[in-house]
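These are the structures in question, set out in turn.
Derivation of every value follows stated rules applied to the coordinates shown; laboratory data play no part. This structure is a prediction, so every number in the text was calculated from the model and none was measured.
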Structure 1
Amino acid sequence: MRRKIIAFASLALLATTAIAGDRARDPVNASTPIGFKLQLEAGRGRFQLSLTMGERHNMNTSVSGSQIGLDTQVLEGNGPLRFAIDREPGRLDCTGATERKVATGSCSFTPDAEFAGYLANRGIGRPSFQESLDLALVGANKELVEALARADYPKPTIDELMALSALQVSPAYIAELSRAGFRPDNLDDLTAFAALRIDADYAGRMLRAGLGKLKAEELIQLKALDVSPEYLSGMANAGLDKLSADDVTQLKALNVTPAYVREMAAIGYPNLQAEQLVAFKAVGVTAEDVRRARKIGITDPTPDQLVQIRVLKH
């Protein structure tokens, strides 16, 4: 389960800012040519910026007009175009032309020596040219580094800072979680919280829904499975009102719904425990299996017998 959560968080990060290429084997440096393509995102009023760096690297990111100093109407006409992304890790300057609502051209990147020195002095490390570019594109900043330190997190690596920045983790978000008593245990969990959009409101509603104070990893597992307070309320109304986080994780992972619990109750099994419902759903026990067992002479099949009948059927 934990590996699946990490994979989910990684996918969320890639959805925010996609970076491709074998940079360890073929690093981007100051002499690497950078090309760009700029176009509008469908229905969002934002730009999709695609960068190509050399022959094997590319990066896609979503930016607003205010972030690059352009109005979205600029792509309506043909002609020259210039914009810049100026952030703490460095400045990306791009020049090109617009044709048929798509702008293309070339860019140059200037790392900020002061920001690189700041990261080095904080014990995070001095970023390379390509790391400075990546940090700039995801919007990394000193404010986030300071907020992590105030909340007593370990010093992030450059990659961890990049991931948190790409997921738009802010000082306010970090402070809100700590203030509400839902501080993740480490940077991996904080990254997963941000990727899954777990905030103090969600954690608080889960607490009030009957699960009590949850560990960070439990919240991550529940949110990854899209468990909501409404799901818990529905299960309680169906007769399951004393569930643990592990119970809920297993039930939701196998798509045990309140309707399924009620279906089993209606056919004569009103007090099934969570582990019995999980076993039922794992092998596909339905009300029809109960009716079939009764037809062959098992008038009151036990939950274990129903599971065995279903297994033997296959």
Structure 2
Amino acid sequence: MNVTEIRRPADMERITTPELAQAFIDEQIALIKEQVGDKKVLLALSGGVDSSVVAALLIKAIGQQLVCVHVNHGLLRKGEPEQVIEVFRNQMNANLIYVDATDHFLDKLAGVSDPETKRKIIGGEFIEVFAEEARKLEGIEFLAQGTIWPDILESEEGIKAHHNAGGLPEDMAFELVEPVRVLFKDEVRVVGDALGLPHGMVYRQPFPGPGLGVRCPGAITRDCLEAVRESDAILREEFEKNGLEGKVWQYFTVVPDFKSTGIKDGKRAFEWSVIIRAVNTTDAMSATVENIPYDLMCHLVDRITHEVPGVNRVLYDFTPKPTGTIEWE
């Protein structure tokens, strides 16, 4: 069966209810069993909603025949690698291989300031690390991917290249398994709910492939990366506490590669600035800026400047798209 020929039926009912989601799950489990048989399937599990839903579907269908590889490139948000391990290995009994490649990635990125070069290094090294792990495994005949219907449409319309086989080396010829390829993102989330995945995983906000690497404009250093990770965790925690989680489409922090003079403990402090970005959009082609309540902003400034090492200043990005893109790089 060539899954790349599977199309979304023109009359397919939008999956909006648990009942429709369950019907889709049952159908896909049968199709996966028919396609895979007793063979093994490999999946790069990022912790994003698409790959997580694919993993949960495959675990239900073929159990230990699925081999998940989670590569921690050191550019994930606080707590994300731990959540992947907890949910999939500990709760769902997944056959999960965890690879901590933090040092490898950060060494490769050292001194690189050009955004596109950083993206290419992160993407290329991810494929290398994943391929290296795949070569250690025996009997893998299938590669599962979290391809969704907008990926197919955008590829056909020339908007972006489709990531079939993730750019793996030619010596690694796998047959693809793409169980959510006919779904839109909102439908993937409904299916994720029905599969019992954690709410925070199913409804997590968009996160760029290069991770926090594009939220450290300029060359990435470990202390800058930690400042982004810690400040982002504070922002997410406070947005959740104040009822903004789910209301604001995307929110995050950026730590650019310059420092400013401040005062800490009565002494001069030459430290990073943290920039908060919070935007709303329907299609990501344009975006408006969220009007964060003043009291909450003051609280965020207080927490970030007192709890994040190396930070003495907090700024808010009021720039809509256009002229500014949502991400800084």
Structure 3
Amino acid sequence: MLKFLYYSIVSRQEHLEILPHKKDINLTVVLIFFFKKNYRSIYNYLQRLILNPKIRGFFINLELFFKKKNLLKSPIKLKKNLIELNKNGITFLSKIKSVNFQKIYHSLNKIDKLYSAYQNNRFYYKSKKSKKIRMGYIDTMNLISNEEILKLINNENIISIVNHYLGANAIFDNIWAWWSFAGNEKPLGPQNFHRDYNSLNFVKLFVYLTDVDENSGPHVFVKCSAKQNILTNTKRFSDDVVKQNFKKNKIIKIKGKKFKLFLANTFSLHKGLSPRKKNRLLLCILYSVNPSRGCPKVPILKIENLKYKNLYKKNKYLNKMYIKY
């Protein structure tokens, strides 16, 4: 009976969502899954119906009324980032010396098994990749098991900006890393302009893990579009449609050397260009106030097995969806 419940209830709501180990499954875990899965499905469905930014803002403030707001005082040097993020929906961050980004790149670059979302939704091996495969997502467990990535997620400067921008203490909600492969300039899925509807109140941290120029698929972002009631439908938009509705100086291409970092509210219109000549590897971390559908239903990591215990204990609220204390 429990096995049946496991397969029927404890199942992924989104690609690469983390599930608990079978040895940790019991009736309590299954019931928690059942409740959270249904609650988040309803929440996700309802918030995706709220398309007008002003109306979304009303519900964000309503949501904040019930959330934890013990905000840290931002150091003065970060106020510029917060102002930029509030104004434009995007801000570019200085290099973080405490994180070994080279180590992150090497560990992710070695991973051969990838997931081809937006095509056949199957795992494949990069070393044996068909030329038709356009994108490759790295399994989530490989990402959260990397403690350099966990250190980045827990960086105090990033947390300070994120908390103040969202208006409450954020949670680490979800994480992705994916390859975009060169060779076909026809856009696929998120390579078309779109808005993200992960949650009502969220922001994403992007990290280029490879050099990104015109030939390697730069991120394209429409500044200030998160606040504008234009092209808010849950669909993809062509370049021509976006250019007709927004001024040229608002549409920016983000190029840069590897390890470039930026925070963005991706309810704003954005896309990743399809690489022409060089592959691109990108890391993306979602911070939110209310957990998205793909956020773990029960924590999967045990604090006693982690290296930087004090850091994670300091940010217990931030990490509560992933770390069991």
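Given a value of 11 for relative contact order in percent (Cα under 8 Å, 6 or more apart), calculated from one of 1, 2, 3, which structure does it belong to? Walk me through the intermediate numbers first.
Values: 1: 11; 2: 17; 3: 26.
Going through each structure in turn, the value belongs to 1.
Name the one structure among 1, 2, 3 that helix-only ellipticity at 222 nm (-39500 (n - 2.57) for each DSSP H run of 4 or more, over all residues; to 500) of -13500 was derived from. Before the final figure, lay out the partial values.
Working: 1: -13500; 2: -11500; 3: -8500.
Label of the originating structure: 1.
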